[in-house]
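Read through the structures below before going on.
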Structure P
Amino acid sequence: MMIKTFEKFRHQDILIIVDVQKSFRKFFTEMYINELKKYCKEFDKVYYIFDNHVDGKNVDQDYLYDRNAQVEGHPDLYEFPNMEDMIEKRYNYDVDVEFFKEILTHKTYQQIKKLESRKKLRRGDYFRTKENTILVYIGNNHKWFHCPKKLYEVLIENTQNTITIVGGSDKECLEDVFITASALGVEMKRNWKYIYSGSHCPL
């Protein structure tokens, strides 16, 4: 029992991989995948965050609200060393607060509308939903990020650890996670050697 307690609280090196998926294969090389797999071996735990856009428009909402949502045999994913867990998410283009109105209390909805109209929303502002998730203002290509419970808990549980983030795409999905982590007080750093964008792969 004492050993488990020690393990829980000892400092660990954590790696988060965002959106390194087969459906985004045109944005990175085979060398990138091979080198990223080697890089994973330097970490105690690797969390693999992927986007479920390949599953169509009507995606089961469990990925948002189930802390224990399991991912098995997904054809779009790679296998990485030291993988602790896989976490499902979804990006949304061109959505405003109206898109999330049903999961917000009237008070929170009005608060966001007021901030929006006064142009006072700031990157990293976040709001709790009725489903006990958080909605984070990104203010970039993706205006809002609805953070799944599973990702939220991983971030909160690792506030005392070193978290490195890699993957892609820079300025889009990777930034959604980076801004969310920073808003929650999680210290996170990018390793640019393993971050791809829509127009550049470093390897």
Structure Q
Amino acid sequence: MLDQALRLLHPFMPFLTEELWQGILPRKGKLLAGALFPLEMDAVGRQQFEKAHGRVEMATALTEKLRQIRMETGVPLSAILERVGVYSGDPSIPAEVDRLAGYVQSLAKVKGLKMNDAALRSEKGIALGMTRFRDLTVVVDLKGLVDLAKEKQRQEKELARLENGLQITRRQLGQADFMAKAPPEMVEEKRSAEADYLKKIQEVKQALELL
């Protein structure tokens, strides 16, 4: 990828790209200026790229969500997440998760990933998070890592804040003067905020049920 990117950039930054290109591999006197310019991928190449792109997206989404759960629940950065479950109804996902497990474990400090572990998901003292990749969901066992009573208090405080924000937003949307005079983009922004509040409230309520 770096080799191809440097070829594309070479006409605009010849000296820097030449220096970097020479350092990737022994060139035996060859110059980047004489290298073949990248060509458009064929159908097979595009298919392979899409699969690779999907795997990177999956690994990134899992890592982001695990780090988010760690940060929000106060799990120390040094702590290893001993029990993590990954869930999806897509039959192609388990094999891909197995391929990427090593990367995710290293990036998110996870001991192991169990696919569709019904027992873990039914326990108390866990955190659940939906990733941005299809229906992929992660569950982290928080027992022994955080004070569950304090985490419950934090979630309750967050729920109160979200519900208050929702009430304020709905009051604005219910005011005839506001709806008549506000610019359409502001009204749309308030409606988007309402939907966002509802989604987050549902997530926090679910989190409280799992603690």
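Nothing in this text is a laboratory measurement; each read-out follows from the coordinates by a stated rule. All figures in this text were calculated on a predicted structure; none of them were measured in a lab. Cβ atoms are built from the backbone, for glycine too; each structure is taken alone.
Output the label of whichever structure in P, Q has the greatest value of percent of Cα pairs over 21 Å apart. Don't skip to the end; give the middle numbers.
Working: P: 53; Q: 68.
Top value of percent of Cα pairs over 21 Å apart goes to structure Q.
Between P, Q, which one scores greatest on Rg/Rh (Cα atoms, Kirkwood Rh), for residues 114-185 alone? Working shown, then result.
Values: P: 0.97; Q: 1.20.
If we compare Rg/Rh (Cα atoms, Kirkwood Rh), for residues 114-185 alone over P, Q, the biggest value is for Q.
Work out the source of 26 here, i.e. which of P, Q gives that when relative contact order in percent (Cα under 8 Å, 6 or more apart) is computed. Could the numbers behind the result be given before it?
Values: P: 26; Q: 17.
So the calculation was done on P.
A value of -20500 was derived for helix-only ellipticity at 222 nm (-39500 (n - 2.57) for each DSSP H run of 4 or more, over all residues; to 500); which structure in P, Q was it taken from?
Q
Tell me which structure, out of P, Q, gives 9.2 once mean count of other Cβ atoms within 10 Å over residues 34-41 is calculated. Working shown, then result.
On the way: P: 15.4; Q: 9.2.
Only structure Q yields this read-out.
Given structures P, Q, which gives the highest value for distance in nm of label points 7 Å out along Cα→Cβ at positions 18 and 194?
Working: P: 1.5; Q: 6.3.
Top value of distance in nm of label points 7 Å out along Cα→Cβ at positions 18 and 194 goes to structure Q.
Between structures P, Q, where is FRET efficiency 1/(1 + (r/R0)^6) of positions 82 and 178 (r between Cβ atoms, R0 = 35 Å, to 0.05) highest?
Values: P: 0.95; Q: 0.10.
Going through P, Q one by one, FRET efficiency 1/(1 + (r/R0)^6) of positions 82 and 178 (r between Cβ atoms, R0 = 35 Å, to 0.05) peaks for structure P.
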